[in-house]
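So, here come the structures, one by one.
Bear in mind these aren't lab numbers, they're just calculated from the coordinates by the rules spelled out. These numbers come from a predicted model, not from an experiment. Cβ atoms are built from the backbone, for glycine too; each structure is taken alone.
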Structure I
C-alpha cells in the first residue's frame, strides 16, 4: 500500500497500530548487539507501545526473547485494551523514570516525538532509547531541534521495505532503528545499513 494510502488507513487502525515484523527487529537486534553489549543478564527493558492482539504477538518482546533476553526482564505497556501488554495505560502519563536500561518500540507516528522525549527522560543514565521510525524522520523543520539536542548515537537503516500488514505488502517508506544513548551527545550518528 502506498504511504498516502497508509496515512488514510490510519483512520481504521486503533491508536495508529501496525504490526512490526519480528524478523526485522531480530535482524536489527543481532546487528546492534555486535556494537553495544546492552542485553546483559540484568537488563531491564520497556516496550512502551507493545501492541499485540489475539492474532499477533507483541513484536519487540518476542524479538528480544529470540535474541536471548530473559522474558522476565521485559515490561510492556500499551494504551489499547485489546493489547497483550502487561499494563494497559498511556505511556505518556506513566511515571517510570530511571526504572529501565532500554526503552524500545515502534511508536505511533502522530505522537512519536512525545514518546521519544519522554523515553529520553525516563531511561537510566547510560541507557538506550531505540525507536523504529521512518528514514525521512530526519527531515522536517519541526524535528530540527530534536537533532540539535539529541542526535542519535546510531541509525540502523533497513535496506528492504517492511510490511506492516498480514498480506505482506509494503508502502513507499524506508525505515530505520534510531538509537540514543542517554548522556551521549554525538555531533554525528553512526550509520549502518542492515
Structure II
C-alpha cells in the first residue's frame, strides 16, 4: 500500500488521546505525520522544563498549556490534521462526551489510577472502540522487552508492563518515545486493517 493510499484512508478517522505528556505528545505527532484526520487530545497541565527530556515541546513553549502547545506543533507538521483540545482533568462522565467520536482511544497517563479509570470507562461503555494502553517504559535499554500485547480484540497494551517510574529509573526520551510510537503504530495497524476489510467486501 503506497503512502498516499495510507494517508487518504487515515484521514477519515478520529483518534482520541488521553494525556499530552511523553506518550501522548509523541504518539499524536507520529499519527499526524502519517495523515490521521482528527485528534482529540485532553490534558490539564502546562509545559515545564522537566518535560523537555521526553515530551514533544520546546523551550519557547514553557508555561503554555500542553494541549495548546501540541496543537501548535502539529499544525506546523501537518496542518491537515485537525486537533480538538480539552484543557481539563478527565473523569468517567466527561470521557464519554469528549471521546464519543473517536474510533480508537490512546491512554497516555502517568498515574496508574487514571489508567485504570480510563480503561474501565472505555471498555465498560464502548465495547466497539479500541483502547491502546502504555505500560512499562521507564529507564533505558532492554528494548527487546518492549512489546504489544492484545487482550481480546479491543484492548492493546504497549510496553514491558513491569518497569515503573522512580527517582532511580526516570522516564527518558528514548524508551518513552519507543512506546509512544508503538502505540501510534498499533493505531495505524488497526485502521489499515479496516481498509483491508472494506476492500475485501467490495
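State the single structure among I, II that was used to calculate helix-only ellipticity at 222 nm (-39500 (n - 2.57) for each DSSP H run of 4 or more, over all residues; to 500), giving -13000. Don't skip to the end; give the middle numbers.
Working: I: -6000; II: -13000.
Matching structure: II.
Taking mean count of other Cβ atoms within 10 Å over residues 42-49 for each of I, II, which is largest? Provide the component values of the computation, followed by the final result.
Working: I: 21.8; II: 17.9.
Going through I, II one by one, mean count of other Cβ atoms within 10 Å over residues 42-49 is largest in I.
Taking Rg and Dmax of the Cα atoms in Å from the coordinates of each of I, II, which one would give 16.1, 55?
Numbers: I: 15.6, 43; II: 16.1, 55.
Considering all the candidates, the number was obtained from II.
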